[in-house]
Structure I
Amino acid sequence: MNVTDLREILQYVPRFREKIFVVAVDGEIASSPNFANILLDLAVLRSLSIRIVLVHGASHQVQVAAAKAGILPSNTDGTGITDEATLEVSIDAAMRLTHEILEGLASVDLRAAYANAVIAHPAGILGGVDQGHTGRIERVDVKCLHMLLHEGIIPVVPPMGFDGEGHTYRVNSDHAAAELAEAVQAAKVIYLSADTKLPGGEPLPRQLGMAEAEDICKKRKGAEGANLFSKLDYGAKACRQGVPRIHILDGRINEALLDEVFSNEGIGTMIYSNEYQQIRKIFKKDIRAIMSLIRQSMESEELVRRTRADIIERMQDYWVLEIDGKLMGCVALHIHDDAGELACLYVRKDHENEGHGRKLMAFTENLAREKGLKRLLALSTQAYKYLQIKGGFCEAGPDDLPPARRKKYETDGRQSKVLVKNLA
């Protein structure tokens, strides 16, 4: 670890102190060789005064136990019909895993306790079919969870729900994690899974807004990838209910949990509520950071040279992309008659190829449309192919520039390619 890494980690410590993270571990991950490392990562979080609620699935364990007992389970993940035999196997498998997790937490000097904090009722008859012992989560025993958390104890919650008459119901752990997070006002839900890619092997984007995650779920076809879509679906719902961040990580990767929590972009997929990424107008205090951001590209003549005074003069034209308080990119929209000019488009080098440039272009185009502009112009010496492929611009010529802009073009000597996109 170098000094820069340590500084990046330390900036998160005061932000997360005494916050609650709901960590949801799939049964497959709880049985993987990397689970011992995950327990150590949880110990690190606790040492930094981050409070943990641990939810676990048991689909893998139910499958193994059912095979040993010669039983064909009616479902293993708590989303379909749960018959009597499957319920019995599920209780045995889930509670055995809960015990193993408690042993593992004790081995890394963490205090933990089993918490029957999910109150559930029968899912009932859906589509004319009785769901048997599958449960519908009614509420969460928040008082129980906060009592344990206040004493520094990690609540361990299995994928089981209970009603007031002592009946047990199988529930889905992804759903339980989302409900628990909302109830305790958690800062994050972190799903640790072996399923982190879309059907066909396509990786999920690194960041997804709530609407983007919901859109992916709407477009799904068939049952393939059900485990991942479950996390996307419940994660987006949790965001809408006030949980700021949902993370989906490959739990087989060592230190994935710490890398995700203590770095600006992480290594997994994050579903975020709208305030995570924001494109906003600049303030005077941003100008020094913008100058530092674009300095190298100005020196390489990729961007037009600008001074602090130039930016101050047209401050209303400039916007920045900020992620968790860190400036990641910038763009400007200069207006010439009925045309807008996309200018000063730049994204930090260490965060290229993550879609930030496209977000800034799309934002600028929408802004130009809102202002009633007919065309969007861009002048570039080196990034014209990117603007054409990613932004939909077409090559034009100097004659297509408004008169005042053409005069500046002829005097600056850059010989930039002129690109245009019709907005009408």
Structure II
Amino acid sequence: MQEQNPPRKAEKLLAVKGMNDILPPDSALWETFEDRVRQLMRRYAFENIRTPIVEPTALFIRGLGEVTDIVEKEMYSFDDRLNGEALTLRPENTAGVVRAAVEHSLLYNSPKRLYYMGPMFRHERPQRGRYRQFHQVGAEALGFSGGEVDAELILMASALWRELGLGNVELQLNSLGQPEERNLHRAALIAYFEKNMDVLDAEAKRRLHLNPLRLLDSKNPAMQEVIEAAPKLMDFLGEASKAHLATVTAVLDANGLAYVMNPRLVRGMDYYNLTVFEFVTTELGSQGTICAGGRYDYLMEQIGGKHTPAVGWAMGVERVLELLKAGGSAIEPAPLDVYAITADAAALPEVMACIETLRRHGVTVQMHASTSEGMSSLKSQFKRADATSARFALVFGPDELANGSVTVKALRDASIPQRLHSLGELSVLAESLQSHA
């Protein structure tokens, strides 16, 4: 009989570089942040939309622009081998939301305020605050043309910073005007940079006649002086574009929200017009933009819909959470209400029936589970209970079980006395536990 070799240990498989697992307890922080966002969106009357992670590649080429970093360098694109479709993992979600609005005629009877949360994908060099799978919260107002809605979206993001306790965040604002105004500015930029060709790097020379506005976004230190002196788009704006910007700034001024006009702010996608803005911080190094957006009145036409004014923003969740940590701010998840303790494995069915009743009344409970050796000692269970976030321990000891009661012991507040409570009135116990939240 042939001797069998022992099975070889399987090679450990790791996550894809730049695509991170989010584990407890960090995941609780994410959930709490997402809950705050949902509450904020409800207050501003925004409804949730969920679009596919995979979209047709043409959607992003047509919507974002061929001569953009995202389309040229960063998209995860592939051909579906089953039917030959060109597909892309979404690098952003504004185009997807607009595609969904066109496909399903969402605006047939009224404008829409929509928001989303979820992962995006860009093939970038992973670093702090920049990952290949990253997460965004986004808000899109479709069918609104007035500058007051631009301002409302800005105020909504600012409200979140206030509620999270983030103080070191600056709002930068600009206007890109309308296409005809940008065309005049484009011609002036080309003429200007052609006179300074010796300063331009290879990438800038390649883009000069394709998309000269992108040169203003260059981070090349050798080009900064020339870029600073380039013609300003603001000088080419017509009266209607200036009036739109004035509406935005008047609302911000009335709400006491400070901002800095930044004529070099152009954003990385081609679909923007009129208002563009970014919320930036100095606490995250080169990844200082934590939320950005603007108006995109022509995007719906570009992907096959009717002309529809729209404005929105997207927020980098990882960057916001990094900023919370860097600034010493914290958003604490709701603590566990109780940790249930019993040393009698035979009593587990009765104990767990009580626990399920408490949960049905809204109490959060963690049960100390048995092992193959039986239940741990009460002392070790109390240690475990104290190590959790639980506010109370519920002790189902032999005496308590014999007389149909439970001992309630406060773990976080020594001023609350230890007491017995009848198991016959679990709804009263649940109300008592929650009243100490």
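Looking at structures I, II, which one was mean count of other Cβ atoms within 10 Å over residues 139-146 calculated from, given that it came out as 20.0? Only structure II yields this read-out.
Quick check: 16.5 is what I get for mean count of other Cβ atoms within 10 Å over residues 227-234, calculated from one of I, II. Which structure matches? Working through the options, I get structure II. Given a value of 50, 24, 17 for semi-axes √(5λ) of the Cα gyration tensor in Å, calculated from one of I, II, which structure does it belong to? Value 50, 24, 17 for semi-axes √(5λ) of the Cα gyration tensor in Å corresponds to I out of I, II. When FRET efficiency 1/(1 + (r/R0)^6) of positions 171 and 299 (r between Cβ atoms, R0 = 25 Å, to 0.05) is calculated for each of I, II, the greatest value falls to II. Comparing distance in nm of label points 7 Å out along Cα→Cβ at positions 211 and 235 across structures I, II, the highest figure is found for II.
Taken together, the values in this text are just the output of simple stated rules run on the coordinates, not laboratory data. Remember, it's a predicted structure, so these values are computed and weren't measured experimentally. Cβ atoms are built from the backbone, for glycine too; each structure is taken alone.
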